[in-house]
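S.K.: Pasting the structures in now, so scroll down.
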Structure I
């Protein structure tokens with residue numbers, strides 16, 4: 001059950017967190033747009049460093065860079081999961097912002113049920129394994 005904000009709670013206080021998260025996300029996308037991760041190393045993947053295989057997140061920064069340049073096909077080939085998550089995250093943020101703007105102080109950006117968490121984990125593992133096999137090589141970063 002959601003708790004609607006009392007009149008003494010300022011609307012900007014309710015919108016502070018969504019606005020901060022949106023600003024950090026926009027700055028991150030801008031940074032990836034202007035500093036191409038194809039040409040410079042942002043972060044080393046610990047999983048790939050240890051095993052030599054890409055993790056499900058490998059290629060995600062390159063995918064966001066490519067999306068910011070309008071190259072959807074190339075972004076999908078860098079990391080399909082990252083490309084699929086972009087609209088989900090944007091929708092979740094928009095819904096969170098809208099609910100907070102309506103006065104719902106208990107609104108959260110993302111709440112994940114155990115079932116969704118389990119499905120997401122299985123999908124990430126299958127994706128990670130598939131992209132290092134010959135029949136899933138088109139998914140490799």
Structure II
């Protein structure tokens with residue numbers, strides 16, 4: 001008699017189990033990679049926001065050559081010191097308007113006098129610290145210096 005060849009139920013269950021374990025491991029690795037790539041994107045966005053704020057502030061004067069500046073809002077600020085204590089919930093543009101797509105980022109600015117830059121006194125140099133945060137665990141601090149000339 002000819003013997004029929006096939007797969008027993010036990011062999012089939014074992015094969016399905018092995019394939020399920022392999023697929024589960026591959027999906028777990030893909031999930032870990034995708035979450036890390038999202039974190040990197042959030043980190044790069046936070047750096048870009050901090051750089052934007054720092055660029056805006058570095059274009060301002062340390063001491064105003066025109067006298068007392070108007071203070072009608074962020075769009076009219078012309079001194080570095082006016083940014084001290086700025087705290088934006090959600091990123092804003094240079095005029096203080098909220099950017100809806102960046103609402104998850106919080107920005108704070110600290111401006112202090114600084115010495116030790118080429119012998120300039122603290123009245124002529126400002127240290128600018130921009131801190132950008134995004135929940136749950138992204139924090140970027142960018143520092144720049146502005147000197148009167």
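Every read-out reported here was derived from the displayed coordinates using simple, explicitly stated rules and does not represent laboratory data. If you're wondering where the values come from, they're calculated on a predicted model, not measured in any experiment. Cβ atoms are built from the backbone, for glycine too; each structure is taken alone.
S.K.: Suppose Rg and Dmax of the Cα atoms in Å works out to 28.0, 110; of I, II, which structure was it derived from?
M.R.: Derived from II, not from the others.
S.K.: Match the computed value -12500 of helix-only ellipticity at 222 nm (-39500 (n - 2.57) for each DSSP H run of 4 or more, over all residues; to 500) to one of the structures I, II, and report its label.
M.R.: Value -12500 for helix-only ellipticity at 222 nm (-39500 (n - 2.57) for each DSSP H run of 4 or more, over all residues; to 500) corresponds to II out of I, II.
S.K.: Moving on. Matching task: 0.45 is the computed value of FRET efficiency 1/(1 + (r/R0)^6) of positions 44 and 60 (r between Cβ atoms, R0 = 25 Å, to 0.05). Pick the structure from I, II. Let's see the in-between values first.
M.R.: Values: I: 0.95; II: 0.45.
So the calculation was done on II.
S.K.: When relative contact order in percent (Cα under 8 Å, 6 or more apart) is calculated, the result is 21; to which of the structures I, II does this value belong?
M.R.: The read-out was computed on structure II.
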